[in-house]
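Please treat every number below as a calculation from the coordinates, not as lab data. This is a predicted model, so every value here is computed, not measured. Cβ atoms are built from the backbone, for glycine too; each structure is taken alone.
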Structure 1
C-alpha cells in the first residue's frame, strides 16, 4: 500500500495511548514509517516548522489546547497535512465536527487495530491528495476562466471598436470630403428612404437641383484653392437655408448641389429655392469674369412629385435636372420649375 517511508506526527499527551499507537504502527507498517511524538500543540507547530510530515494523528485533549481549536491551529499551520483525530468513546460528536472542519478521519481509542490504523492513514492521505488535486484543478479552472473572460472582454472590445470604425467608415462614405455635407451616395440613400416614405404616407416630395454659374471661369480666374473655398461657402449657405431636420443638401458632383424636401409642395420648394438663391448672392463672393454680375450666383431647378409605386426616384431627378437646364438655358441666375421658369433674378 505504501512504497515510501512515511513521516508521521503523533500529538498525544497520554503515554499509554502514544505507546499503543506506536505498537500498532509497527505492526501495520513495519519499518516503513518514522514517528515523531509530541505532547503539546505548541510542540506540534514547532515540528511542522522544520519537518515534513505525511500525516498527523491528533488527540483533541492536550495540555495547551482542547477540542476543535487544536485541529484549526494545525490545519491553518499546514492546510495540506492530512489529520486523523484520536478520540475517546464519549467524543464521537466532536470527532464528526472535526471532519466538517478539515480532518480526514477519526479513530476511537480502544477500538483501533493495526489493519484499521493502516487503512485510515492511507485513506486520509489519499483523500488529502485528491482534495489537493481538486483544489489545484479548481485554481486552474479559475485562472482559465479569468483568462477566457479577459480574452472575451478584449475580443468584445475589439469587435465594438471595429463596429465603431465600420460606422465611422459608413458615415465617411456618405460625406463629401471637401464640403462636409452629404455626397452623391448619401443623397441616393436619403432619396430612396424619402421616396418610400412618401409612397406610404401619400405625401409630396420635392427636389432642387443647384448649379454655380460660370464656375469654370471662376476656377480659371482665381485658382482651384479659391474654387474649393467657394464650394464650401455655397454648401454652408444652402445648408443654412434649410430649416427642417428632414431636409437635406448634398453635393451632386462638381459645382452641382441637390436639396431634398420631404412633404413639400412645389410652392414650398420654390420658396426654399428663393431663400437659397438670395443667401448665396449675399455671400458676395467676387466673380469679376462672370457675364452675369460681379459675384457668385446660382441657377436652380425645382421638381415636385407625388411618388407612386410604378415610378422611380430617378424620374424626379430627371425632372429637376430638366428644370435646372431650363434655368441655365434662359440665362442662369434664376429659378425654374419642371414646367416653366418661375423667377428671374435681377442682374
Structure 2
C-alpha cells in the first residue's frame, strides 16, 4: 500500500478534517494544505478547514492566498474537538511552531523537517526531500488525481520557494515533481507569483539589514531594525549570504515584543539550526535545518526605555552570535530539535 493510500484510508468515512498550518505559513505549507484538502475531497470528507496562526507577511505568501482565494481560518484549540481528523502539514509537533496545545492528539503528519517524538496515526516525514509539497505531489500522482491549474501552480511555487529556486536542499524528487506539475500550471499566474512587488516596509527592513551588517571571518550578523514584516528577515538573510566571502548570515529584527531570527548557511561544518538553539534556545524557541533556521525570543517590554532596551539587546545578540560563530573549533552538526 502506498503512503498516499494510507492517508486516503484514514480519511475515508470521516466527516470533517482540520488541516493545521504552522505559524506564519509559507508557500510550501500553504500549497501542501491545499493539496491535502483536495485529497480529502477525493476521500469523501464533507467539511475541510485550513487553519493557521501568526501572519501572512511575505509579499509572495499574501499574493498566493489572495489570488488563489485560499480559505484560511485563524486557529483556536476549540477547533480540534469540532473535527474528526486533525492533520499537520509542514510541521510535526503540537506546540512547536504552532499554537496547538501540547497534549493534542494528531491523526496525520506530513512534513520534511527534522523533529523529535512525532506521534500520529499516519506519519510521512521525509528529511531527504526539499519540501512537503514534493510529498503531496507524489500523493496526487499515485492517486491519479489531476491537479487543477491553481493547485499545480501553488505546489510548484511551494517547491521552488523551499528549495530557493532548486538550489538548496534539493533532491531528484523535486525535479520529478516539477516535471509532473509543469503541464498543469497557469503560466501567467506562476510568473505573477514569482514577481510580486515588495512592500515599502520590506524594503526598509532589507535596507536596515544591509546597512547594519557586521562581518567576522566568514560570518555575517545584522540587525534589520523594528519591522512589521517578519518575512523580510529570511529575505535579507538569503540576500546577504550572497556577499563575497560570507558563508553564514544571521539576520534578526524586533517584531512586536519579540526578537525574530533568520539564519542561512552554505558552510558544511555548521548546523545553523543547532547554532541558534544552543545560543538562544534557553530564552525562546529556535532551531531548524543545517542550511536554514529561525525562531524568536521574547523581548522585555518597557515603553519608557524602549529604544535603550533594543540597543542593549542588539549589542548582546551580536556579541553572543559572533562568540559562537567565530570559535576556532565549532561542531554544530547534531540534528535540530525544532522545525522552521
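Comparing distance in nm of label points 7 Å out along Cα→Cβ at positions 219 and 315 across structures 1, 2, which is largest?
Working: 1: 3.5; 2: 2.0.
Biggest value here belongs to 1.
Can you rank 1, 2 by FRET efficiency 1/(1 + (r/R0)^6) of positions 107 and 227 (r between Cβ atoms, R0 = 35 Å, to 0.05) and just name the one with the largest value?
Working: 1: 0.00; 2: 0.40.
Going through 1, 2 one by one, FRET efficiency 1/(1 + (r/R0)^6) of positions 107 and 227 (r between Cβ atoms, R0 = 35 Å, to 0.05) peaks for structure 2.
With mean count of other Cβ atoms within 10 Å over residues 19-26 coming out at 24.4, pick the structure among 1, 2 it was computed from. Mind dumping the intermediate values first?
Working: 1: 16.4; 2: 24.4.
Checking each candidate, the match is 2.
With distance in nm of label points 7 Å out along Cα→Cβ at positions 43 and 283 coming out at 10.3, pick the structure among 1, 2 it was computed from.
1
Supply the structure label, taken from 1, 2, corresponding to helix-only ellipticity at 222 nm (-39500 (n - 2.57) for each DSSP H run of 4 or more, over all residues; to 500) with the calculated value -11500.
Values: 1: -17500; 2: -11500.
The read-out comes from structure 2.
Tell me which structure, out of 1, 2, gives -0.61, -0.71 once log10 I(q)/I(0) by the Debye sum over Cα atoms at q = 0.09, 0.10 Å⁻¹ is calculated. Provide the component values of the computation, followed by the final result.
Working: 1: -0.61, -0.71; 2: -0.47, -0.58.
It was calculated from structure 1.
Kindly point out which one of 1, 2 the value 14.6 was derived from, the read-out being mean count of other Cβ atoms within 10 Å over residues 187-194. Mind showing how you got there, number by number?
Values: 1: 17.9; 2: 14.6.
Label of the originating structure: 2.
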